[in-house]
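So, here's a batch of structures to check.
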Structure I
Amino acid sequence: MRQVNQFLIGVFFMTFNYCAQADFSGTNLNTPIAPSERISKSDIIAMVNGQEITKADLNAAASRSLQGVTNPNVITRIKTIALSDLINERLASEAFEESPTSQIPQTVRQLERLKRQAIMNFYLSGNVAEMPKPDPRKIESYLRSHPEFVEGRETFHFSQILINATKSVTLDQVQAFVNQDPTLNTLVPWLQDNKIPSIRQNFWRGTDQLTPTTLEALRRLKKGDISVEQSQDQTGIAVLKLLDVYSDPVTLVEARVNVNAVAEEQMRNYIAKQLLMKLRSRADIQIFDEILARDERAYISPIDKIFHDPSAYLSTKFLVLWVFSLLILVPVVVIAFYRQFMRVAIGLEVSPERRESIEFLDYLRITKFLRGSSFIILLPMILYWLYRPLLNLLIYPPIEIEYQTFSILAFSGLLFGSLAVLACLKLPKLYLRMKSGWIGMLTLMGIELILFCFGIG
């Protein structure tokens, strides 16, 4: 939530300031547009001290609120509110531009950073727009192994005070106030009197609505207990007080919806961090403070996994390699199986004359027809079972494997399948065993059954 608030604040500041000036060095954008770029009068909705507000500006400002709205009166109301906001933004931007505050170096730096943060968020949002959906099988598996999100779900009522530790306040000072007055009624006025930035909030949150860190901290507390902890970057102090905890079970359907939303958020964060890591790998970054350089590398290195499982990454790599090898193995095995299936064994006791008789030829024709019909019926089921992991992989691609790694694994799978077929053809002992289509088919289906039982693919 704090990240969302920071983003909204950044967009707000950027909108009323960046739209009014090309950079933060004082260049004014109130200059009329060149004749070749002039907007037609029919596209202008309003003018604010010479600044044009166009239909495109209004549509962009109201687009999110207009999604799914069909009532003309409601549409007009939404556009009216959006137009009012655009006018206010223009006026506030002008007022800020004319104020001495806009020339303060610290303010300029803050606005520059807000601009960069907003641009970064827009860049990341644009790159994760086509994000794949979470695999429902992983959701089900996760819920089965985490009953605390279903029948064991709890709701925590807790109070939280977040303190800016960059000011003149220490962890020991805050802990002393908490020990002196567990109601926190002494700490809050002291923070206000000393003008220490802080925010106090009261929450009701379910198990599935809490971050793992917060949930772990709350479970360490008993009713009425308070924890005081400092953030990893030493810039903040969190005071957490558990007021009460209640049993609040939900159905499997409700839990599935909640966990799916969490999984989507984790996937967005994971893809965004991968994008930033890729940008970092291509950039020339030099940090001259040794301590900051070491801490910064440690800070950006970890990447959260979706429902983290230490063996999941390796099993996913194996799965990609295996399913692409099936593109080679399955057609070869199916052809060998078809030939074996359609072959009608003729005993030595059948004389040559008998083999040429009309009755025997009719028997062969009917037998092959029945077997061929059975094979046609069985073929879709066989192909679905063998290619099921590949279909799942295409529907729910593994985001934890980068595109380059995925491509290498796919090519390796095709190469492995080709080498396996070549070995069966060239090695006499292996050829004699694998010549029978039944053995090859049972081998592939057995491997698929093992993967299915272990939840891989």
Structure II
Amino acid sequence: MYCPIINNRFERAVVIKILIVVLVSLPAFSLISSCYPQQDFGELLICSGIDELTSEPDGIGSEYCIDSDQIVAAVDITGVRGSDVWLFIWENIDTGEIISESSGNYSRSPSGIVEGYLTNKLLKAEDTAIITPPGNYRVSFYHNGGLLRTSDFTIKRPDINILEFNFYKSVDNNGNPSEAAEIFSQNEQIYAAMKLNYEIEGDSYLIEWFNDGRLLGEEEYVVRESCYLPGYIIFKLINKEQGPFPVGNYNTRVSSSGLALGEYFFEINPVAFTEDIFGGRNNYRDDDYNFSVIYPDAWSIDKNDMESGTKIRFSPIDDIRQMIINMWVLQEGYYPEEEDFSGFADRLLAEQTGEQAEGELSRTEKEKVVGDIKVYEVKYDNTGKGKDGWQITFSFLKKNGVTFLFMRLTDRFYINYAEKVTDYMIDSINITE
């Protein structure tokens, strides 16, 4: 995650130094000219502010939040000449970095004697989210070049909160997630985006995604640089088994250092059919049998000439849509009569799959019309076996005296898709001369 506030540490430190100011509380900070009291310096106090009524330190403590508006160092002084010089140095003990250094005279009247609280403020820079990063700090107070007082305080590590967690289909050019969704198609990319209030260097986040209790992937993100503005950590979800995500319901678990942060859910559906897959107008033409047929874009073709005729195998080139469509043009003498379609389909089923029409298969027959063509279908279905189920359908038809047979084999998720593809192809058949 890109963080403009912290990426340039030197630039930010300069901003802090510019905003360090010296406040002189006039009611309690006065010049004494008639006598010279003994010089004395009180304890260096760290506080959240100065009481407007008493001009004394308010909210004295040793721990502060990163979103504090100010942190004040205050020391009670007595008998100090106006021409004397004070110096405050604010240092990060963990890194040794000096985050601020400021000095000046106690008064514009060099001959006067000064007493009261001398205060030095660390202010949050304008348009920034924090006053300074978490850690241990020390304020050192010098008088005329000599170290007199030190006081330590801590900027507490903030609680990290997940502001939102969503799934998305894309990431824009600025690195922000877009197109939030909970339901995805198998051919869509999935991103998980976690928006945090802060990121602290060294923190790590683990995301795991499961389907039916099976771990399909995980990714760990380690924060390399702290950022104190809300922002996204984006994970690209992939299937470690190197295939498309199976259709089904998914749960995603997020943790940090073994601590569970949340569980989130999404769903993957089969790719929806659309006639746009025929947009390329791929046209298979067979001059031996004088016909042509349109088939989908990004599908492969394999032709096999046989004694009984010719068979053309059509199948998607991706691994997502699990289907095959075979198209036969049968020679005279091999094509069955209409009354034998059913038995012919049973014999083809045994040849193609080794399955018998009897047994666990569900078998149905019907006639339908595709365009102006009458089609007789025989379906064999074993999708009752769950996710590994399949369906095979034989479609018999004639057009202009030419006999065709289509066989479509598909898993249980793409039954309707494969039928629509087959019907589109049947309707596109053109008999040529």
If you rank structures I, II by mean count of other Cβ atoms within 10 Å over residues 111-118, the highest one is II
Computed -20000 for helix-only ellipticity at 222 nm (-39500 (n - 2.57) for each DSSP H run of 4 or more, over all residues; to 500) - originating structure among I, II:
I
Among I, II, which structure scores highest (criterion: relative contact order in percent (Cα under 8 Å, 6 or more apart)):
I
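Upon calculation of semi-axes √(5λ) of the Cα gyration tensor in Å from the atomic coordinates, which of the structures I, II produces 62, 33, 23? Please report the intermediate quantities before stating the final value.
Values: I: 62, 33, 23; II: 84, 19, 14.
Answer by label: I.
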The value 0.05 for FRET efficiency 1/(1 + (r/R0)^6) of positions 247 and 391 (r between Cβ atoms, R0 = 25 Å, to 0.05), derived from one of I, II, belongs to structure I
Value 0.30 of FRET efficiency 1/(1 + (r/R0)^6) of positions 63 and 319 (r between Cβ atoms, R0 = 35 Å, to 0.05) was derived from the coordinates of, among I, II, structure I
Given a value of 3.5 for distance in nm of label points 7 Å out along Cα→Cβ at positions 223 and 239, calculated from one of I, II, which structure does it belong to?
II
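Values in this text are rule-based calculations from the coordinates and carry no lab data. Quick caveat: nothing in here was measured; it's all calculated off a predicted structure. Cβ atoms are built from the backbone, for glycine too; each structure is taken alone.
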